[in-house]
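Several structures are given next for inspection.
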Structure I
Amino acid sequence: MNLRIIGVDFVVSFKGWIRSKGTIFWSIFFPVLLILLFGAIFSGSDSPSYTLQIQDLDDSQSSQMYLDMLKNISILKIEMINASENITDYIQKNDLKGAMVIPKGFGDTIALSHIDKDASVNLSFYFDPSDQGSTSVVRSIIGSSLQEFNLALSKGSHTIGMDSVSTITSNFKYIDFFIPGMIGFTIMQLCIYGSIERNTKYRKDGILRKLLTTPITRTEWLLSKMLFTMFLSLFSTLIACLIGILVWGVVIHVNLWMITIIFATSFLFSGIGMIIGRFVKEEETADTAAGAISFPMMFLAGTFFPLQQMPMFLQEFAKVLPLYYVNEGLRNAMISLDFDKAAYNGIIVIVFALVFFIAGVLLTKWKED
């Protein structure tokens, strides 16, 4: 193996990349745009707030006590609806997602309940069934508050409670979840698209055939391309980390497992790109073939949102996708410092990398079939 030839080919690839201003621009701009965009969208999601409109038709001491209890819930913002409004018309006119009505006789029924244990009254909660996210949260809050209110009315005592303890030492925000996923996704895009486009273009232009007449061997050529791919992977990782640190204050830990997973990811998706490129004959269809592999993986492997938000069968399917283990391994290594899980996910990524890269090398031929 001639290291000088590998170095020369790497320098040629680097100079070609430097000369392409558009390529450099999109290599930097694309991950930066996504990090800024998603960070801005979800920057406030760590302390969510929900608005609940309430119409108090009773206006009693008991209804005021319940309203005060709701107003003390930090994530709930209470807005009152005038008692003279028709609630159905008001909801439609203001396009409300949820509203609650305290009925007339609320206080009288509570007073009667001290004598008659069968006395009861129901609040009315109006909701939009198409908005299952915030509606289900608000309904859960109302249910919990009613249990608390009933407990107070019956003079019950709190015997058993619950403390919530985070398993992560620092505050874990959405952007902390997103940055490692963005790194894995960007490396995947660079490697798959790069390998497919390079192989199809070189095959179409006859460059692969001409390489047979040069001193460079197939192993040396592939190794030089891999070195350049790893350079691009580290470059995109650096950009993502800098934006995360400077703009969103993300605490990123650089360690051996993080670097190992990044290197293995480069080999993994370069191998997948080489395998696809072996069967894509036309340069025009290269982007379509790359997108057919990368886009489903991007959305199903937990890049933008946790797997727990997906149906169970998709969660199970995600666990056969290489990008899932890349994302989880990077989060374990970079953010939560869970090195046992980082090692587990990292080893799986390395195994995937060995399988796909070796298969890609074996399938990459300079001679036409």
Structure II
Amino acid sequence: MEQKTPSKNNWLMTIWRTIRVPLLAILSALLVGAVILLVSGADPLKAYAALFKGAFGNANYLKRTLEKTTPLIFAGLSVTFAFKAGLFNIGAQGQLLMGAITAGFLGFAIKGLPPVLHIVLALLGGCAAGAFYGLIPGLLRSYSGAHEVITTIMLNYIAINLTDYLADGPWKDRSGTNVIARLPLIEDSARIPFFGPVPVGFIIAILIAFIIWYMLERTNFGFEINSVGLNSHASRYAGMKTKLLMTSALVVAGLLAGFGGSVETLGVVGRFQPGFNAGLGFDGITVALLGRSNPFGVILSSLLLGAMKGGANVMQFDAKVPHEIIDVIQSMMLFFVTADLVIRKLFRIIKDTGGEVTLTAGWGQK
């Protein structure tokens, strides 16, 4: 008897089952946004055309879009990695801030280093700061049962206030013309360069996404992380060190978020300034959910949100649309992709378990 092999149609159907809910969520959010635009007296077609133009219309617009996309990839990967272990990393914002300010400090405080060495050192410092900030909730989750949602939310507030203090205190820019809370400009040797309109940080983010995919799908460590996320009790029974794995997952998540904050400081802003990184860690949750907790999906969803953020100003000026409309559309995307029952009812999609995302292993579970 001839052995059957997976056909191309089956392969395409598998891809479609994975991406259909996010795609329909995006479409539904854009339709809701169009209704809001109509009610506010704006032309939806003109507004969305201006949004696309502002995101990809020329090299400068593309550069800005990729700058917006880069930290979103890191934040999305951070939340995704925690998702895989059944953990909900709300703390990506705090981890990103710790990475951003540490990289900023190393960027201006160290002088005389060759550019490559200075960039690598600042990036490693930012990654270490983010990893340490992920280690704290990891240990609390694994060894005391304190839920990571609560601990990471509290740590976010600590990070916000700590970075505000450092930016307006011991690390403040003391130059005569500066009167606001921010660090001095980083040295030129610490600046991440560009290849034309493409930031090197964006290229690094793509490479890191491939590394995370390989780690999760092709290594023993990734297999154990996925196993813990699916069923920590069964994983413990199988001999896996579940406490160590959950702690490691949040450490890696913190490292990725800190990496994103470092790239933002060294490659975009040029210094740490409170408020410039606001919301990026929380946007990582939207990115991870839209990307179905898949590193490649994270790249695409980050590019979508980066394009929306990058094109918002042009849409505002050309189509006379309030900037807040972008936030509304982004929020609707998050609503539709998380409340996917709405999408399944609207588009009559039969529920399957192939693309489901486990947000958390449960309260009090060790």
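With distance in nm of label points 7 Å out along Cα→Cβ at positions 34 and 90 coming out at 3.6, pick the structure among I, II it was computed from.
Structure of origin is II.
Given that FRET efficiency 1/(1 + (r/R0)^6) of positions 58 and 98 (r between Cβ atoms, R0 = 35 Å, to 0.05), derived from a single structure, equals 0.50, which label among I, II identifies that structure?
Structure of origin is II.
For the read-out Rg/Rh (Cα atoms, Kirkwood Rh), for residues 154-257 alone, a value of 1.15 was computed from one structure; give its label from I, II.
It was calculated from structure II.
Thinking only about distance in nm of label points 7 Å out along Cα→Cβ at positions 10 and 178, which of I, II has the largest value?
Sorting by distance in nm of label points 7 Å out along Cα→Cβ at positions 10 and 178 in descending order puts II first.
Thinking only about mean count of other Cβ atoms within 10 Å over residues 218-225, which of I, II has the largest value?
The structure with the largest value is I.
Suppose distance in nm of label points 7 Å out along Cα→Cβ at positions 106 and 266 works out to 0.7; of I, II, which structure was it derived from?
II
Compute relative contact order in percent (Cα under 8 Å, 6 or more apart) for each of I, II and report the one that scores greatest.
Looking at the calculated values, the largest one is II.
One of I, II was used to compute Rg/Rh (Cα atoms, Kirkwood Rh), and the result was 1.17. Which label is that?
It must be structure I, since only it matches.
Suppose helix-only ellipticity at 222 nm (-39500 (n - 2.57) for each DSSP H run of 4 or more, over all residues; to 500) works out to -21500; of I, II, which structure was it derived from?
The read-out comes from structure I.
Bear in mind that the values in this text are calculations on the coordinates, not laboratory data. Note that the structure is predicted; figures quoted are calculated from it, not measured. Cβ atoms are built from the backbone, for glycine too; each structure is taken alone.
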